[in-house]
Structure 1
């Protein structure tokens, strides 16, 4: 009998779990190992996002994000139905609150239509039929957007992997690797693992892991913390589903928004401030070596020079609940400062080039028998199954 092919997947977020599950499904005779440095699955980006199934509205037509988001969303809904995971396709509003935002709303509508989405332009009064408490001069309604519990998705993937006989290792951090003929031997804190193919989906540490595996990535991860509040229960009636602002074309983040979670709570946020550690979920968490890597990277200072006004506003909003509430009141004027209850923050692993440009699309690089996922921010969770399909096809091409 031929020796089973050995696959090693690094990273236990939704991308790594999806890749491992796809490998088990398409190659049932293979030996699949998944390693995660934390003591539980979905510990970072996956477990700390707002649980939105994105439609693909914002992404450049023809980009990986645009193509994978739509297909991935359909696959995510099918998976949720099969596994009995709570989800809802509830739609969302993108709200223009000032006349000068109308051209941006038009551009966004044109992009959504180019991506094959149903996007309806609404007047301010029509917007109130969907969200009675919004302030809008005009809005877009995007019915394909939904909500889901991504932790439950990950738990279902873990169950499938266990049933398929995959080897699942928690508390196993990657330290390095050596090549031995066609085999890659990966050194981890749980021991050495020999593999014929390796897929690194290390999220916040993806560029570090790439270097440990002998690859020089084309971009550097810069961590941006996104801070959230929730509306207190007495204020949740102010938002029915999801309300977003018109994004600032000169700023690389969407701006604070209001989203209903699958449990009925209303998330408010996130902002975007530089994190002082890859896992810097608050201002107190500082890892000097990681902060030094950020501050000595030329791309960071080029980005900061271009966006220092917006960046300063984000910091001010981080330090003031009143300022945070003011941003929300642009969308929903009845939100009061004391309606905001602090909620867990997340950190976005954003890939950046040396020239200060943010990598705008999913970035997947290959080095021999190793595939590196080097930029997978939102809508990566929505697109996880399609990203996994793409990665497995890359591996099959080289087999």
Structure 2
């Protein structure tokens, strides 16, 4: 049977539950995923005085073909985007500035250092998001930045974050789509601290100073991102979930939930509905932790499906800003982007094809038998046929055919790059 024939057969099975496949397509294709640029070069960036990775961040593997120039990175992103259905966004870190060989420290970065990214985004009808880079820098060598006891260090990073917000606002103005500026810091201690409060007070004061600079909110929205622990901050992280949740709520900022930044038994999907009761919007960095914050490529697993479900069945597609954050150098990097992003979109489409209102009704009536039965049966409904047709309608390769294009790109482009 053809893809169209398989689709027609599958569609009938969903329609008997009153599910409109076409409506699901329309909803999902409007959702942009913010694709992180740093998968393509192992979080190297393009600073003239490039530093070793720090801040508890590590990338493992040495698969050939890593992007080493902005042009190579954008070329790789273009290839990945051609294999992913929908129109999306690109998420940049400050270290991806292009300074034409000039040493420009991070607190002096300006929109002009990202003009090539803006021009490229315009050409490809993409939005851009931004992150100040508070790691891999001499002023972050001891693992403290905005919470550092030295005011000179704090002030440097405060200036960097203010400049980052201005850069993101420029993105939003030029591209006509609001940018997200997300602040994550590595600050913490390896062993048990004798004072947890004082570093948090300094972090709060630093954030207050950063956000005291008014930025046009139609061009930029601010988010803060927590973490449970990291390499070098195993015992204590200043910017914990509770700290940032409170700060975001009190100061009308977005709380960004990274799926790898919690205890392994916690489910970020379970936090979404709770957060949305008190926040108009929230942001996600979707990753895949394996035993810890390992940032594996996102797969179509139970937690990803639950994240999709929580967003869709709570009518939050316009309330949750979805971004990705993984980096795997052990496999083809273009393939990593493609696998992870297609799976995120797949989860949203899967969630849109469930009888969510019926399942809610069964729960409200206490009919847990039917609820469980239907939730299980829908796991083996012919979703694959629907997904294949969606990809075909969006003009991207169906099933594993995208892999052939990646292999061709690897042979013709990636293999020719110097190690």
Query raised in the report: Can you tell which of 1, 2 yields -10000 when helix-only ellipticity at 222 nm (-39500 (n - 2.57) for each DSSP H run of 4 or more, over all residues; to 500) is derived from it?
Result: 1
Query raised in the report: Among the shown structures 1, 2, from which was the value 4.0 of distance in nm of label points 7 Å out along Cα→Cβ at positions 122 and 210 calculated?
Result: 1
Report task. Looking at mean count of other Cβ atoms within 10 Å over residues 66-73, point out which structure of 1, 2 has the largest value. Result -> 1
Query raised in the report: Which of the displayed structures (1, 2) returns the greatest value of Rg/Rh (Cα atoms, Kirkwood Rh), for residues 162-321 alone on calculation?
Result: 1
Report summary line: Candidates 1, 2; Cα Rg over 2.2 N^0.38 Å, for residues 114-153 alone computed = 1.49; producing structure is 1
Query raised in the report: So distance in nm of label points 7 Å out along Cα→Cβ at positions 186 and 386, computed for just one structure, reads 4.3; which one of 1, 2 is that?
Result: 2
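Read-outs: derived from the displayed coordinates by stated rules, not from any lab. Here the structure is a predicted model, which is why all the values come from computation and not from measurement. Cβ atoms are built from the backbone, for glycine too; each structure is taken alone.
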